[in-house]
Structure P
Amino acid sequence: MSALAYDGTAMLGRNLRRMRHSPGLLILTQAMPINMLLFFGYVFGSALAHPGQEYRAFLVPGLLVATAANGIMTGMFQAAQDSHRGVMDRFRTLPMSRAAVPLGQAAADLVVTAVGMVPLILVGLAVGWRIDGSALEALGAVGLLLLFRFAMTWVGILLGLASRSEEAAGQLGAATFMLPLLSNAYIPTDNLPAWLRTIAEWNPISAVTTAMRDLFGNPPVPADGAWPVTHPVAGSLAWCALLIAVFLPLAVRRYAHGGR
């Protein structure tokens with residue numbers, strides 16, 4: 001086993017134990033989408049473009065992607081906490097791969113996310129959402145969802161390492177709640193003003209949400225719009241590849257240089 005794999009596995013175990021003993025953030029990020037599904041689906045569903053049960057079917061893939069996008073918030077908070085409490089300074093004194101610590105955090109977050117998605121999917125099925133695509137397409141949707149979470153976690157890790165304090169990271173992380181609102185996760189973008197529709201359709205969340213709906217066999221892919229939403233699977237993979245290619249090496253470099 002390579003040094004990176006061995007050290008990364010050790011950091012994976014450490015982060016899983018850490019999350020088990022500090023469940024508050026995880027409960028918040030996992031419970032919020034279920035609350036939003038029940039609230040938006042039943043309170044606002046009749047007032048939106050897709051009324052009632054049809055809107056709940058429209059909403060579930062968007063909430064799954066919004067939950068994946070929360071990787072920015074959890075990655076930022078956990079990296080900032082370790083950085084400002086001196087944990088990462090101690091790790092840097094150990095003879096281990098410099099990529100192992102952030103990689104272990106990202107991998108642990110992915111494991112917890114995979115488990116945490118199950119309750120939201122079950123509640124979605126209970127309120128009327130259905131998976132009408134093939135089993136292979138559904139597995140592809142889940143895989144794409146986890147890949148997007150992995151990519152967004154690296155964005156959060158870099159921002160957490162660059163933050164000046166845990167409090168600043170927490171405030172900035174809370175601001176990421178706005179990202180799904182500027183996408184097609186909760187509402188269709190067809191009736192938005194042209195400039196706002198362009199922003200929403202180039203939001204990575206919109207591409208991944210459209211891909212989820214397509215792979216799960218939900219509302220069809222729009223015939224017009226920005227390239228990422230008219231080619232959602234390719235657009236989602238392109239966004240994930242770009243985010244990982246940019247933020248993973250920057251996060252590892254930031255960690256290796258002591259957060260500078």
Structure Q
Amino acid sequence: MIDCLFRRQSVADTAEGVFTATDGTRSNWDPEIQHGSPPLALLTKAIEELSNDTAGAPLRIGRLTLDILGPIPVATVRVRARVDRPGSRISLMTAEMFADPAHGPGRVVARVTAWLLATSDTRDAATDRYPPLIEGQATRVAHAWEGSPGYLETVSWRRQAEPASSAAEVWLSPLVPLVDSEPTTPLQRLAMVVDSANGLGAVLDPEHFVFMNTDTVVHLHRLPTGADFGLRAKASVGPDGIGVTTAEIFDRQGFIGTCAQTLLVQRRASP
């Protein structure tokens with residue numbers, strides 16, 4: 001039974017830790033590598049924890065960028081976070097995931113960079129580009145990988161039967177904690193599902209094409225709340241094997257931000 005995505009093995013300080021990935025991180029593309037959402041969420045956690053320990057004015061994350069730098073093994077990994085650009089109003093933080101920590105420093109397999117911005121009261125000027133996304137009746141099949149073990153088992157998937165637009169509309173909720181029984185913040189919960197936009201907004205049949213994302217970029221004009229997130233996603237595919245999936249992101253209160261992913265598109269070999 002999958003009860004979390006990672007287990008913490010050791011903590012040197014708040015900027016570094018060693019974690020073992022569980023079966024809940026296994027990708028639907030290849031069970032030997034991790035789906036993109038668990039690393040994004042774990043590295044987001046490292047940045048949030050480092051931010052909480054950094055003295056200065058309150059800052060909050062406005063943008064997260066995950067770059068996948070190689071196959072991320074379902075194994076023990078080391079996570080390290082740092083401040084690249086300190087500042088009282090604007091700060092840039094980076095968290096990296098290293099494979100093979102038992103054999104030297106290892107290789108960097110994933111990196112998340114985050115812009116943190118000073119907060120202020122702008123409630124009188126707040127605007128949303130889109131009205132709230134309301135969850136309705138769900139289809140029986142949520143995605144093309146129905147029944148695949150691993151990460152897909154750790155999320156509740158509710159594809160809307162009658163989307164209001166031509167893009168796919170899906171509500172998602174993490175079913176397990178990120179790390180052991182440690183508290184999971186709403187931003188970490190969003191990171192646990194947002195990388196799935198690529199699969200949810202797919203316009204190609206995965207039996208005939210591979211379309212893996214190399215990155216996930218999330219912009220948030222408002223921090224998420226709760227544990228339920230709506231994605232309205234759709235991919236565009238170019239004529240030369242490169243595509244982009246874009247998505248609008250919602251929580252129960254309304255629109256909170258956007259997501260974009262670069263895709264490597266390849267045709268599967270005929271049997």
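The table below lists the values:
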| read-out | value |
| --- | --- |
| Distance in nm of label points 7 Å out along Cα→Cβ at positions 60 and 132 - structure with the largest value, from P, Q | Q |
| Distance in nm of label points 7 Å out along Cα→Cβ at positions 20 and 188 - highest-scoring structure of P, Q | P |
| Per relative contact order in percent (Cα under 8 Å, 6 or more apart), the highest-valued of structures P, Q | P |
| With helix-only ellipticity at 222 nm (-39500 (n - 2.57) for each DSSP H run of 4 or more, over all residues; to 500) derived as -3000, matching label from P, Q | Q |
| Of the structures P, Q, the one that 10.9 was derived from, the read-out being mean projected area of the Cα convex hull in nm², for residues 68-171 alone | Q |
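No lab work stands behind these numbers, since they all come straight from the coordinates. Because the structure is a prediction, the values reported are computed rather than measured. Cβ atoms are built from the backbone, for glycine too; each structure is taken alone.
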